[in-house]
Structure P
Amino acid sequence: MSQKITLTVNNIGCASCAKKIEDALSKKDGVIKIDINLSSKNVLLEYDENKVSVKDMILIIEKTGYNVEK
């Protein structure tokens, strides 16, 4: 069953930043949809909770070099 979550990524500021995050998350099995809003710094994720956890997705974003607000 798919779930949705919105994460705030404080230091995202440009389209190339968003692309890096999107590329990293899209490689993870279970991530269904990624929608990044640069002006609000929000990353809306739709995911399969049986395949990927929120913690996993946060770690992917942080390993890409960005800070997720907790």
Structure Q
Amino acid sequence: MAGPDQRAIVLAVGGRGVGGGIVYPVDEVAAGYDASVEQETTQPSEAYADVWATLPRSRFVPFREGWLPGDGD
């Protein structure tokens, strides 16, 4: 944890493994929050199809000087 005047770095590392991969199961509790897949799948594109459809599309934006703290000092 970092205080208001401190910097922090977060590093997340993971792996998909060899063989099975990730399974997106049907879950009754998650379904109560409209957050479950309708049918078990191993395909992220199927599991997140509804969410993906509502997300805004990305666009390339070139880096600009001054975007990073201490940049241009």
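Thinking of P, Q, which structure, once log10 I(q)/I(0) by the Debye sum over Cα atoms at q = 0.12, 0.16, 0.23 Å⁻¹ is computed, gives back -0.25, -0.45, -0.96? Before the final figure, lay out the partial values.
Values: P: -0.25, -0.45, -0.96; Q: -0.69, -0.91, -1.08.
Traced to structure P.
State the single structure among P, Q that was used to calculate distance in nm of label points 7 Å out along Cα→Cβ at positions 11 and 59, giving 3.6.
Details: P: 2.0; Q: 3.6.
Structure Q accounts for this read-out.
I have 18 for relative contact order in percent (Cα under 8 Å, 6 or more apart), calculated from one of the structures P, Q. Which structure is it?
On the way: P: 43; Q: 18.
Label of the originating structure: Q.
Could you figure out which one of P, Q the value -9500 for helix-only ellipticity at 222 nm (-39500 (n - 2.57) for each DSSP H run of 4 or more, over all residues; to 500) was computed from?
Details: P: -9500; Q: -3500.
Going through each structure in turn, the value belongs to P.
When mean count of other Cβ atoms within 10 Å over residues 3-10 is compared over structures P, Q, which one is greatest?
On the way: P: 14.1; Q: 5.9.
Biggest value here belongs to P.
Just so you know, all these numbers are worked out from the coordinates, no wet-lab data involved. This one's a predicted model, so the numbers in the text were calculated from it and none came from an experiment. Cβ atoms are built from the backbone, for glycine too; each structure is taken alone.
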